[in-house]
Structure P
Amino acid sequence: MKYINFPKFSLPADLINTIASQIPVVLLAAKFGGESAGWFALTLKIMGAPISLLAASVLDVFKEQAARDYRDNGSCRSVFIKTFKLLAVLALPPFVAFWFVGEWAFGFIFGDAWAESGRYAVLMIPLFYMRFVVSPLSYTIYIAQRQNLDLVWQLTLLALTFACFTFPDTVDSVLWFYSIGYAIMYFIYFWMSFYCTKGDAK
């Protein structure tokens, strides 16, 4: 019964997360056409791959130390804060630089026809930055066995995703709502994860 939270909460949370990550392209295509959806899909692919790779590398180190500290001391707050500071500081310069050259970089690498995808990426910088910083740290929710919190967050994120891609009436407004909305959700995720660094979070 110790690990009942994994099938009870983690499996549905993972399924919901998959839907939330895949549905934006479908909704964007339905509302604004395949061209906009194609630019958006390229943005997610090009920006998401390196972010996921680097975040996974950090997670491998963080989760081992955090799990050990939590098991031995009842808290992993120290390594949590240390890792947060490292991620936040290291990620800031490249994301700031990308704000200024992102559209040009996409056009230079993929051709002028795909420069619009770079503009999408620039609009979504708040989302990508917060995702990179917070995603590895969210493992504390699993360490504390508070997967119920993650499920609630994932459900809220899915509802937000549908709202962002349904109500705004231009592509730019959709992307801004999506980017800022997700950044706020990751900010909340950060504090949920921070709360779980203490053993008494249960």
Structure Q
Amino acid sequence: MRDRIRTLRFLFSKGEPEPVHHVSVVTPAGYHTPRTVDTLCRSPLRKTCLQQIWENSSLPADVYHRFYITPLHSLLARVQNVPATQQGRWSQSDGFGDLTLQFTTCAVRLAKGYMFPPGAAPEEQAEQNVMWNAVIFWSALFWHLPLLASLEGELLDGKSWLPGITVPDSSYRFRFREADNSSAFAALAAGQLMP
């Protein structure tokens, strides 16, 4: 009984709390630590792209967030820092995310200057403009998904990780492989991103 009373007094006392000792997990060489979406969107390039997509959207903020930002964030979380190609401009860390964001931003900005569908009456074009801009956004967002079929990932515990399909829940590594069924892979990834 006395032990219980001491425990309760200790728990409800206003004394200094015991310091919490954080156990730091060291990521082994060759592995990458998963990053949050906020961290993935922090680079100046990505901030600029996200801002330009917003500026060229005519959707209300809540709809824009649901149909544009949420899937885009989901894609970035699923690809983390993987490159888009083995060589060239997009072969560095974060290459796939940067390529996708820049391509999508460019497509959305270019589409802003056109009225869709071409040749239709102005009333019909005005009525369908938001829908056509969404189609262009989604097409651009999904355009490079087949590139992910050439990547295979592995988590620290040895389990397989598919970049673009799942978000890694522990440290991971990846490598390029021979791509097979890239269109099927892209369709699966796109289906998971659709709201």
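What follows draws every value from the coordinates through simple rules; no lab data is involved. Just so you know, these numbers come straight off a predicted model, no measurement behind them. Cβ atoms are built from the backbone, for glycine too; each structure is taken alone.
Remarks
- Computing helix-only ellipticity at 222 nm (-39500 (n - 2.57) for each DSSP H run of 4 or more, over all residues; to 500) across structures P, Q gives -27500 for structure P.
- Which of P, Q leads on FRET efficiency 1/(1 + (r/R0)^6) of positions 67 and 163 (r between Cβ atoms, R0 = 25 Å, to 0.05), largest value: Q
- Source structure (of P, Q) for mean count of other Cβ atoms within 10 Å over residues 75-82, computed value 18.4: P
- Computed 8, 29, 27, 15, 10, 7, 4, 1, 0 for P(r) over Cα pairs in 10 Å bins from 0, in percent - originating structure among P, Q: Q
- Answer label among P, Q for the case where relative contact order in percent (Cα under 8 Å, 6 or more apart), calculated from the coordinates, equals 31: P
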